[in-house]
Structure P
Amino acid sequence: MPYLLLTLTVLFWSGNFVLGRGVHDAIPPIAMSFWRWTIALIIILPFAVKPLKSQWDLIRSHWKIITILAIFSVTIFNSFIYLALQSTMAVNAILVNAMTPIFIVLFSWIGFKDKITLLQTCGVIISFFGLLWIISNGNLRNLMPVQFVRGDLWTLAAAVSWAMYSILLRKRPEKMSPICFLTSIIIIGLFFLFPFYLWEIHTGETIRLTRTSVFSVLYVAVFPSVLAYMFWNKAVGIIGASKAGIFIHLMPVFGVIMAYIFLGERLRSYHIAGICLIFSGIYLTTIHKMRPLKNGN
């Protein structure tokens, strides 16, 4: 079950990257992030009112860690991704974002002394190599001319932010319901995001309302926001952040498949080879018997 949840999460995030780049001229980055989470909050709030009331004491006593998690995820991560997609190509964003599993393993080891086996290390390396194989069209020399721009630094910062969020999930209140936790971080995250949204409007950046822009915001509000966050939080609570993080390498796999199905692009041999390497790496990383973790990791 956690592996299915992680796979769906990455599928939804892949769509988020595609739409984020596709509508970057019509929707400013902070506006995209703000309205994404505002609509997500409107969707889940009717179901969250009772849990919020019944667990208010729990929220109040753990407000510090909830606030930190909200800032890393809702406020920073998505905003930085959309800022990155203003100036960088999708291939660059995917490549830099693929560093997230490495950051998760590294930060887990530094901050919490988590152990990673040799087999898991090999799995991460193999999976990352498969990702590079797809991006480079089956020739790693093709990576050399890739020019990194300011947007890639935003993506790198977003990857670090998501890694921090993932490893700190172990600190969230154990008894807090998933919908209560998600609603709490959305509300707090929006609170810190709102001043930046006002600043963006002040600079003259506003949304151009079209059918495409409205559909895009609704998609990212429902799938990469509400569903993906609940799926990710649940899966990390079962198998831990280090194992969950490797699934981010599936993003280019879904990108290739989506392009093949919806855009009619050809599925080439290096795509298949890269996909096989990624799945092999995921298998090696998750081969050990799962044990539920007490505090989310």
Structure Q
Amino acid sequence: MSQEEVMDIKAFLDYLLLEKNYSKHTILAYHMDLEMFQEFLKEYHDSEPISKVGYSEIRQWIVELVNSGVTNRTINRKVSSLSTYYKFLQKTQSIEDNPLKKHKALKVGKKVQLPFSEDELKQVLENSIEVNDFESSRDHLIVELFYATGIRRIELVNIKMSDIDFSNKQLKVLGKRNKERYIPLIDSLVVSIKQYLDYRNHLPVIEDNEVLFLTKKGFKIYEMLVYRIINKYFSKASSKAKCSPHVLRHSFATHLLNEGADLNAVKELLGHTSLAATQIYTHNSIAELKKVYAKSHPRNQR
């Protein structure tokens, strides 16, 4: 790889961070996708620079990924990373045309994620977690906060003490691309937060005082620990193969829609930029509507 290409990629990653406000996790994924394509070019095209290849080489890479068993969804993400890089090179006038401008994404089947049932959530919140110390109060609050607000895992990890507004009963959340939104806090959640804070204040040492959720050693909680907490409790209460924070986010949205919440309101609560992203949660609410319709319509009762 030439020094020029190294500089182009570094400039691209800086652009994603400083101008597009992408998260470090997302930028790392882009970098890995570009490195994977570079490895392919090194093996099959004598290390030809990314900026010099045409669509035929990219298509060959896509075929190689398919033959390697990579899912269409993952391939589309990798190709999207590559296309974003080419658009950046166009922006900096390093190339004239994007070789992927006419590319069509591979077909991906709709991925339906079933939410936890209300009974499963009740089982975890009321029976599975006995709150009697710092860790149990923290775990209970994490579960309740996910279900009561629908926030993302990284958003929960990054909540600061100053983000909680008890007087207005609302929580400030920093979402994707550093976009802020405010989510109302229901009364039971306020009680759980105050209960957790009481245990938190009695920790022997607090190293990261500005953040809400801590480990028992007083450090900022991390994403994998949050995943393990959710999986620990819900794998016992649910038969679902996947018990993750995202399923709780899905449950939040689905249960709101089942109860008649406005789709636009749910969109704002979730921090989505478009309704299309929110509509994936409507399949369960439609199923619920069908049940109500079948029971209620006069013609169906004959």
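Just so you know, all these numbers are worked out from the coordinates, no wet-lab data involved. Note that this is a predicted model, so its numbers are computed, not measured. Cβ atoms are built from the backbone, for glycine too; each structure is taken alone.
One of P, Q was used to calculate helix-only ellipticity at 222 nm (-39500 (n - 2.57) for each DSSP H run of 4 or more, over all residues; to 500), giving -22500; which? It must be structure P, since only it matches.
Out of P, Q, choose the structure whose coordinates give FRET efficiency 1/(1 + (r/R0)^6) of positions 61 and 181 (r between Cβ atoms, R0 = 35 Å, to 0.05) equal to 0.40 when calculated. Considering all the candidates, the number was obtained from Q. To which of P, Q does the computed value 5.6 (distance in nm of label points 7 Å out along Cα→Cβ at positions 53 and 277) belong? Only structure P yields this read-out. Tell me which structure, out of P, Q, gives 39 once relative contact order in percent (Cα under 8 Å, 6 or more apart) is calculated. Computed on structure P.
Each of P, Q could give Cα extents along the principal axes in Å, but the derived value 68, 62, 34 comes from Q. Determine which structure produced the value 0.7 for distance in nm of label points 7 Å out along Cα→Cβ at positions 37 and 229, calculated from the coordinates; the candidates are P, Q. Attributed to the structure labelled P. Computed over structures P, Q, distance in nm of label points 7 Å out along Cα→Cβ at positions 5 and 237 reaches its largest value in Q.
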